[in-house]
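Listed next: structures, encoded as structure tokens.
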Structure 1
Amino acid sequence: MSVVLGIDAAWTEGQPSGVALVAREGARWRLHAVAPSYDRFLNLAEGAALDTRPRGSRPEATALLAAAESLADARVDLVAIDMPLARTPIVARRTSDNAITRAFAGRYCGTHSPSAVRPGAISDALRAGFEDAGYPLQTHDARGGGLIEVYPHPALVVLAQAPRRLPYKASKTRTYWPDQSLAARRALLAVEWARIVALLATGMDGVAEALPALPSTASGIARKAQEDMIDAVVCAWIGITALEGGADAYGDSDSAIWVPRDGGTAGLLTG
């Protein structure tokens, strides 16, 4: 069995982070678990009651790996994290950030600029924790497993074969559809989420069941949790493609952002 852990990691401790666990069963991959925060994911493994609201916390690699192994009944092969990661301290934009922006700016998928403060120590501790647990950062070949950095926006335009970034962020619906009412914006967002879930489900079982459509009366907290879980599943899907040799690494030997291969789009490795 091959197992991938996907993490949509928040850049600050105060915000929750989505976590998804997928495993290959025969010729198909299956989503075994997905949660909108680290604590919720750990609770799933323990069979504990879930809090009513996802909460932010500092990630602990060993605890997350232990929970994943318990849920999948197998060791994790690859961890795919949506957070800037590097072998040296991150203080500004990296070669990997610039490489992604060059490759995907035309599809509105440039990266945010990391700094020594954000994500700062969270990134350093996360990378070191997984490395100590036997998951070193991979910047060239992820087929043997380890830890990789991923970025959902370009991955989703590849998945959807879309000309530009998909409008699926709950906090940006007014930017996407400025002339629509709140109810209409929420309905359009629900359509976009259903589209992403359906696309992921073509190569992964259990996604639709784990991420059903929210009711129109869902709270803002519930919508943010849904978005974080979708992102975590996307991270896991990118991890699958990297593990199977179907993704490219954009960056250098210090840091690389992995994106599923899109026809003639090639990864840029400069070191």
Structure 2
Amino acid sequence: MKLLMVLAAVPAALLAQTLEGTSQGTLVSANPEFEVVSIKPTGQPGGLGLNVTAGELRARSISLADLTAFTFKLHPTQVSGLPGWAETEGYEIVAKLPPGGEPDDVQIRTMLVNLMQSRFGLSFHTEKRELSVYTVSIGKNGPAGIKMVKNTTNGQRVGAQGLGRTLFSGITMADFAGQLQLRVLDRPVIDRTGLTDRYDFTLNWRPDEFQFPRASLAQRAAAIAAGADALPDLFTAVQEQLGLKLDGTKAPVDVLVIDKVSRPSEN
């Protein structure tokens, strides 16, 4: 069993093309669908997590808002028009995978789009909007100042020993931006490093009250207290430990605009 995670941000032009094609049901490549899908309400959502085995995809209690952000690799601020219940109601999803081998992340996300269209009645379009974002770029010492180690093995791994203490293995900078966007920060994150290699590195920092929005208040308070004296803030850590730079700015990004959606149809 593996935990399916968002590891990379989709380039803007590709995202727009993919979303527009999918909304019309005319994907250029194969258009796989789950064979059987069970969706049951669970009350409060239980966080973001999708487990994929050789035969099925399962989410224990996920909100439609989290499912949408995951499927389209977007920060929640890049999704507009969802109703209130899409954030407050959780659903258990059990979906049987089609035969023919384990699907990759692109195929999984294609099947999730089809699921949301057929069971939640989802329709949408994309718009370009200027939003507050963070950018990841090479630090003040240039490429020579990069402190990450290039990875030449197969596979990617992200492991955490608590909030703000993370090990990355086989990760591209697009992957890194995607993880910051998904797990840590309160706005979209754009990779502007120009780096295409995969890297191994650790990043340890003291979270602030605006980071890790999906964590509980107790978890965030404990992480802040644990790193109060010993660890730098995220911006300093990215510079000192990786040789990169994290900046806040504004930039035009793709926004998924929900035209129509409803609570899921019965099983």
Structure 3
Amino acid sequence: MPIVSEVCRFLDQLAPLELAEDWDNVGLLVGRADASVRRILSCLTVTPDVAAEALEQDVQLIVSHHPVLFRGSRTISDQTSEGRMLLDLIQGGVAIYSAHTRFDSAQQGVNQQLAEGFGLSQITPIRRSDLLPEIGSGRAGRLAIARPLKDFVSVVRNVCKASYVEYCGEDDAVVEYIAVACGSAAEFLDDAVALGCDTFVTGEARFHSALDARGRGVNLILMGHYSSERPAMEWLAKELGQEFVGVEVWASLNEHDPLRLSH
């Protein structure tokens, strides 16, 4: 039976620390490194629903994408919802590990999975890492055959299992050279333009970013923050299950997109 530090070591190899953004909070954030692990739960975000599932199912380790204590909390107390949740998890012996931007940029990480899922080839980072130049932030690649924007939007929606997708551009606009950045990553629009991409796909963006993309002649597709990253956490659960035989691993069944579509 592995211990927490052994699982962390595997995750560190999958998504090296050097790939984390300077502002990020990653690694083992809560828990004992020497604790035994029988059950692992993966999720996009540690919410009260996810925490309740972990405690009910006797989980020893949560592997989340988004970090807890992200904004540099000075205290952990029962005076905040996050504090109460973390105290319950600590009392229940549940550790928390987050890779976040490391996993976004990793060789088999979120953006690579999206790019491959969209059918791109000649895939390269949008921004190369100074320390690991062969990989880096975001991905850009080409479709084997150009297709209309409306058709490609359907591809994005199916790959991300999204309930809806927003987009900016004419339905018959040509899509061939595509930049991809998961989550909230409108800052990569400049990079996409510099690379000569005709289409930029991200999770979410501000209204003015959409206007900026339209003004610069770039198709913009917003797949939803949750939809852009949750499938990769399901993939990660399978990888952990294969690596640590005998450990029960699954992606949270309680987790869901906090945003709903009105019909």
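Readers should treat all values here as calculations from the given coordinates under stated rules, not as data from a laboratory. Treat the numbers as computed from the prediction; the structure is a model and nothing was measured. Cβ atoms are built from the backbone, for glycine too; each structure is taken alone.
When Cα extents along the principal axes in Å is calculated, the result is 54, 40, 37; to which of the structures 1, 2, 3 does this value belong? Don't jump to the answer; show the numbers that get you there.
Numbers: 1: 49, 45, 41; 2: 54, 40, 37; 3: 55, 41, 33.
Structure of origin is 2.
With mean count of other Cβ atoms within 10 Å over residues 149-156 as the yardstick, tell me which of 1, 2, 3 scores highest. Spell out each step's value before the answer.
On the way: 1: 25.9; 2: 11.0; 3: 18.4.
Once mean count of other Cβ atoms within 10 Å over residues 149-156 is worked out for each structure, 1 has the highest.
Match the computed value -6000 of helix-only ellipticity at 222 nm (-39500 (n - 2.57) for each DSSP H run of 4 or more, over all residues; to 500) to one of the structures 1, 2, 3, and report its label. Before the final figure, lay out the partial values.
Details: 1: -12000; 2: -6000; 3: -10000.
This figure was derived from 2.
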